[in-house]
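Several structures are given next for inspection.
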Structure I
């Protein structure tokens, strides 16, 4: 049974979550049949999930008429509900002295050359070792829309290297975010893929969605994969160099879906070397040259964000920033050029 508190039904819910110690009292003025207590309270405390409210009810942090109750109880007219509102979770990102290669900086934004093995931002305040933790130690960042993502206007996968923009003030943040939303920012990636890419260039226009079975993997539609949540995804690519068994490609994503470049290259039969999640294989010096070590040269996708071109969010001038490929990428490419050149 759902009810409204004694204030008007359309009144704002009490903004008390900033006080970690106070009980909040609600006086039920009328009964609405079928409204459970947890649902009733979620309407008054929208920042608290129903799971949190159910836990509070179970632990006695919420009482009705001074007595413990159940989440399924339907409040009745005249009931007095007391809620012990827990403190909000801490949202301060922990600054850390993490080496980050900055390739451009002004008063409004930072561009970094991201290295492998690091994620962009923490998922919770206690998580450390991310780009945001490192940048929080280095400079003040924009507020953004998520307390755990200050400054973050776009992301790269954990093991994708290359240029990434970070906002230092709120105005720069929303202006950059708008350019990403309108797809006016031009991004250029390079990758070494398996096999011979047949066309010199093409546009891959295939929607992408979360794989229905494999966790953390994306997929394009197929006879076996059907998903109602596919999102429009477009990648333009061109071949830079072909070798025996490998191709160096340049890619220009027109949309920004999760793992888009990786799943799109797999979809045309040319997965990135090292990208075992999308059909790629580990390669060794012996695999490429016929001699040498059999240890994998790379254990993740060989993908690098080489260039980004955009309009400066404050100065309103065109800016192009490039990040040189990392030594590992270059050494693999050099090895392929030496031993897998076409006749």
Structure II
């Protein structure tokens, strides 16, 4: 059986990234409805089956994160999802948190829940085929936020979660997401993200977490979505890699979230990261930037499964090429 260090290394395999197909039931249901698909358990199952069964997905995807509902479902041929992901040549993972929720004493901010009973739940997921897990905490930027309380509470949760993962033999994806919501500058995002990461490193150390079994899933350093002008990929890459310098070399790797960016912009920014020398690989752990085009193409139609898979394959291929730093060399006609 592979150790959590070996699993983390496999997830960061050269030229590959991670597919985050782990939206919660409410989030996935809302996205289905927006695409004109009835929000039923069967449609959520069929959508996830369409994604993971995409031909050649494992060429650029090392692992797939599933939510609890999907983890317990089966493909149309009766194969449980974790075993199906493995059969398709990828590593099965689980979203371990129970969502970020408003918290007393922290108006306008959220704390991620799910620590109660977590070690037992992770052990159960491991028995059923999971080899890694993910935990997401979110931080909102305003003139006064994130507050010290929100940073401390969420960083502690990430530390406790990562320690529980390693006890269960699972590699841990640690996701402290500084949200794009707002009109803040790229510099403000860099400052806040650095402060959040400092707190997360402190808590990981406090819980004796082995960073060689941890994949950091951070936001890129971007201006807020309401900021007047978007940053060029070179500027995003410069600011992001500079902010990441504080992480030690033995971290297993960095797999960026897309965070609501348009799919093409997320890919361009990812490609720009590859022109910086770092002690760990930089790849993707995208959700919306990969799966939204697939959902738009599929729209719940049996006869459009191939269309959905083609849309997913296109985005996965582009990001796989971007991780190799070759995106624009291979696609010279694309606009930046």
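Values in this text are rule-based calculations from the coordinates and carry no lab data. What you are looking at is a predicted structure, and each value in this text was computed from that prediction instead of being measured. Cβ atoms are built from the backbone, for glycine too; each structure is taken alone.
In this comparison of I, II, the computed figure 0.05 for FRET efficiency 1/(1 + (r/R0)^6) of positions 42 and 306 (r between Cβ atoms, R0 = 30 Å, to 0.05) is attributed to I. If helix-only ellipticity at 222 nm (-39500 (n - 2.57) for each DSSP H run of 4 or more, over all residues; to 500) is calculated from each of I, II, which structure is the one that comes out at -13500? Only structure II yields this read-out. From I, II, which structure was relative contact order in percent (Cα under 8 Å, 6 or more apart) = 13 calculated on? So the calculation was done on I.
With semi-axes √(5λ) of the Cα gyration tensor in Å coming out at 27, 24, 20, pick the structure among I, II it was computed from. Here the read-out was taken from II. For Cα Rg over 2.2 N^0.38 Å, for residues 34-201 alone, the calculated result is 1.51, so let me know which of I, II that is. Structure I accounts for this read-out.
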